[in-house]
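Asks: Scrolling down, you'll hit the structures one after another.
Derivation of every value follows stated rules applied to the coordinates shown; laboratory data play no part. Bear in mind that the values here come from a model prediction, so they are computed numbers and not experimental data. Cβ atoms are built from the backbone, for glycine too; each structure is taken alone.
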Structure P
Amino acid sequence: MADASGVLGVSPVIPVVTIDDPQDAVPLARALVDGGVKIIELTLRTTSALTSLKLIADEVPEILVGAGTILTPQQADDAVAAGAQFLVSPGVTPALLTAMLSTGVPVLPGVATVGEVLAVLEQGLDTMKFFPAGPAGGPKYLAAIGAPVPHVRFCPTGGISLATAPDYLKLPNVACVGGSWLTPADAVAAKDWARITTLASGAAALAR
């Protein structure tokens, strides 16, 4: 099942997380769950990312774990083999989208223009990541995109904060937002899991 609508319904915010030390993976995931956020997009931006992903998939079954920053077909295959339950890309090419779809897990391809939205629609998907949301034009741009393709639902990510998230969530074509503010680098470095739980609670309470 490639459609990601179920993924987008788990939480108003999908935490976008980069983990340097795999030992932080499980406590970080548990801190998010304790705050009411039962989903995580773990970016493949570090050499140990797949190790962290597998640890979360194996040891924190109550969280839906996905792999982000999918750039190649091989990364898509490796992420699913490690336990990823959905895949997210920052952008998309025909070859990458085909490879992601072939894994059989829900896919959230990244788009930033109407042309890219139409290309993904041609492959049968109507749920997408809008990235980079802030630099690409923010809520006004996303609202304008909704006029010609009102049935497409987005998860905008990139430059979104707790303060700006409501501006996106009130749009009819936004299902949830992605945000890195739930897991600040300094909190992870200090292993301040209680702070992450508090930030997750604030995100979970946002109205869609």
Structure Q
Amino acid sequence: MKIRVMLVDDDQMITSSLSYILATDSSIEVVTSCSNGREAIDAIKNNPIDVILMDIRMPICDGVSATKKIMSLYPKVKIIILTTFDEDEYVYEALKNGAKGFLLKNVSPDKLIDAIKAVYNGNILIHQDVALKLTSMLQIKKETSWDIYGLNDTEINIMELIAEGLSNKEIADRVYLSEGTVKNKISEILHKLDLRDRTQMAIFYLKGGSK
């Protein structure tokens, strides 16, 4: 089954370029394109969608508001925010509203395709440059006393790597554990912290332990 993708951007040149790029991968199908968040909310009612590539700044309904609405109605849909360096203030809000990925608009075609597949498979994905700026914006405190949450060093390390957007396989390679063990540990961390998913875990870590 193909990954069904919706493109949401008020710049038709961008949606055309994205459509062209995604058409090069046989496992991805661009179902529809929209010029603003309101159109996206209406379109998804009649078009089953797996992944949405969402611009932030759009008329009528911006990407942050659209993300919040869509996630409340269709929580299984995965949204990737397409951002630029001058939109930092929106990134955190979109993450809080349920976005599962953040990419810079100048991302290479192969990384864009890989990102769609990664998010579709349940990972969160934050471009390294975006993650660095987000971490700085939230003023993460490295001296946070994580032991008050009952977390060990391995669990803290896994949280950090999730906040960086790494997949389970990539994390497993970093912490020298099997992918299955990493998956189990993530479930344990979520239970300990009473968090819903990887996105909440990333926010929790980036805020230095504050919900």
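Asks: Assign the value -11000, calculated as helix-only ellipticity at 222 nm (-39500 (n - 2.57) for each DSSP H run of 4 or more, over all residues; to 500), to the correct structure from P, Q.
Replies: Computed on structure P.
Asks: Out of P, Q, which structure matches 17.0, 50 when Rg and Dmax of the Cα atoms in Å is calculated?
Replies: It must be structure Q, since only it matches.
Asks: A further question follows. Going by relative contact order in percent (Cα under 8 Å, 6 or more apart), which of structures P, Q comes out largest?
Replies: P
Asks: Right, something else. From which structure (P, Q) was distance in nm of label points 7 Å out along Cα→Cβ at positions 116 and 148 calculated, if the value obtained is 1.5?
Replies: Only one of P, Q returns 1.5 for distance in nm of label points 7 Å out along Cα→Cβ at positions 116 and 148, namely P.
Asks: Once FRET efficiency 1/(1 + (r/R0)^6) of positions 60 and 156 (r between Cβ atoms, R0 = 41 Å, to 0.05) is calculated for every structure in P, Q, which label goes with the largest value?
Replies: Across P, Q, FRET efficiency 1/(1 + (r/R0)^6) of positions 60 and 156 (r between Cβ atoms, R0 = 41 Å, to 0.05) peaks for P.
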